[in-house]
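S.K.: Got some structures for you, see below.
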Structure 1
Amino acid sequence: MLPTIEGYAASVLSEIDTATTTVVANDLAALDTASDINPQLRGAMTDTSVPGIIRAAVLADVLQGKVDAVSLQLATYAIRVSPAQDANNALHDLAVFVETFRRDGLVAASSLGLTMARSRVAGFADARLARLTPVDMEQIEDDLFRWARTIESTDELRRLLTDRDVTIAARQAVVQSLIGGRAHAQAVAIAHYVIEGGRARDVVGTLDFLVDHVARARDWRVAKVHAAKDLSDSERAELARALTAMVGHNVDLQIKIDPSLLAGVVVHVGDMRLDATTRGRLQSLKDALAVSRPAVLSVSN
């Protein structure tokens, strides 16, 4: 199972009740079976020519209203972060993980290498950030940064939190006693999971990694829109809805008017660029013509 998906699922499952867990386990088992027997569904999830964010949006459209909201959240995240060729396996692994959790309760985090352990904690953080505003996320960045510096500068604390002979519960109790109630609740939850899902000797390194991860995630919460003309309230609402469906969470629109675009909009969200302008279409046509234009031959007598 991809560590990122494991961390994300661990976070989501820790916040739902037994009845919902059963529903989600059944939904994902059914989806896993459907992806095996339905070539169109499997093809949509494993198309290597389509970015993960688009494949996830297609799956969300197909499943909307047919499965529980938590099932939809987990399945689309798995598709979004997994390589296209591995998407079917990722969905299967997720279904198995959730069923194991339903049957046995908490699934203990196995020991992983540094990079994979950080990825697992990042997945947990993704789930905790999903419903937050950019302002909340900025606070979490600050909280995690300050917590990392506190550990780094306090020898006794650093020795305690990086000691693998001290139980996870005991180390998490220290985290709770020092920052519980003093930091954003989700920053505290993430700091707890750093102890559980990360590497003991890499607590400070994982926290610094998360500060950068949260900053990048915050960039995906703001859509920078360049529009040929001002958008009406209904157009703004429709654009926000479309982007939310695509990226899997709410986005704030920052709109700048640029008449040189002629018509339409250019949208930047995170590292994704969407061009729906007349100027963009004209440039695409120009490029296509340049490629397809036959060579001009000069024939001399």
Structure 2
Amino acid sequence: MHTNNRITAVIGNGIIGHGIAEVMAKAGWTVRLIGRSAASLADSQERIRLSLAEFVEAALLDAGSAAAAQARIVPTTDLADAAPAELVFEAVPEDMDLKRDIFAQLDRTCAPAAILASSSGHPASELDTGVTRKERMVAAHFWYPPQLLPLVEVCGSPRTAPSVIERICLDLKAAGKEPVVINHELPGFIGNRIQFAALREAWSLWAAGYASAEAIDAIVRNSIGRRLAVTGPIESADLGGLDTMYHFARFLNPHLDTSTEPPSAIKTLVDAGHRGVTTGVGVRVWDRAQGNALLSQRRQELLRWLKADQDSKNSVAD
């Protein structure tokens, strides 16, 4: 049963926070999971229990290790309980004033050597205004859901110490994640920029009537969606022939959407209160059972990928 007797704190117990807590607890850390209320903490504990059960069912974890991981998560509503943590992850809602205030408090509360990390897509330099030891601030952007997707984008500010980036990458790697260092700060980091570039084009094509939402999703799922799981966009271009891709890009790039705002058709839906699956209407029309089934299908596929990764690592070790 894996344990390392180290303490981490996760500030915020929502969809990202409880996932990070699970990841670190499975890696043997004692986790101080800090939330706003006992009720929300109880809900997050139940979500973690259900997620751990999925890992056991998928043969990614044994029942004893799952129980031990759950036991290592200590829920609390007191930010001062982060004091003994050597690594702290902020995962609160996207309220910049709240985030800055939390980091200022953590800077006063935690030991000078403790690393303070934000899991949001905001650069560390936007969050360290109240932090005196700015060299220990870093962005560690987990992708949702953190327990199922390996990537963590790690990016320091111009003031972050290189040793901090090295330390957090080592700890994330040991926890089973795939930390990738971004050399310079930029809004949204890299994964979201590529994701939203694709979403901008997809929304634009739908809004202009070139194809239905169903057709656009089917095109992506059955082509680049499968290929990009194996080769990234730059690898794919090299494999396909850089000269060919260069000349096609010269032809196509002038025709791609470069709008700075989403299409007005999307704004109309949002203004009408349509949020997608949760309200039954988005760009597509949903019923709750259909949405839940699709979410479950996606989770099972992500678990399958994790199992394949684990089997591959075990094969190399043998």
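Every read-out reported here was derived from the displayed coordinates using simple, explicitly stated rules and does not represent laboratory data. Quick caveat, the model's predicted, so the values are computed rather than measured. Cβ atoms are built from the backbone, for glycine too; each structure is taken alone.
S.K.: Using mean count of other Cβ atoms within 10 Å over residues 54-61 for the comparison, can you identify which of 1, 2 gives the largest number?
M.R.: On the way: 1: 18.9; 2: 15.9.
Ranking 1, 2 on mean count of other Cβ atoms within 10 Å over residues 54-61, first place is 1.
S.K.: Kindly point out which one of 1, 2 the value 18.7 was derived from, the read-out being mean projected area of the Cα convex hull in nm². Numbers along the way, then the final one.
M.R.: Values: 1: 22.8; 2: 18.7.
The correct label is 2.
S.K.: Separate question: A value of -15000 was computed for helix-only ellipticity at 222 nm (-39500 (n - 2.57) for each DSSP H run of 4 or more, over all residues; to 500); which of 1, 2 is the source structure?
M.R.: Values: 1: -21000; 2: -15000.
The read-out was computed on structure 2.
S.K.: Could you figure out which one of 1, 2 the value 18 for relative contact order in percent (Cα under 8 Å, 6 or more apart) was computed from? Can you show the working numbers first?
M.R.: Values: 1: 18; 2: 13.
Source structure for this number: 1.
S.K.: Where does the value 21.2 come from, among 1, 2, when mean count of other Cβ atoms within 10 Å over residues 30-37 is the thing being computed?
M.R.: Details: 1: 16.0; 2: 21.2.
Checking each candidate, the match is 2.
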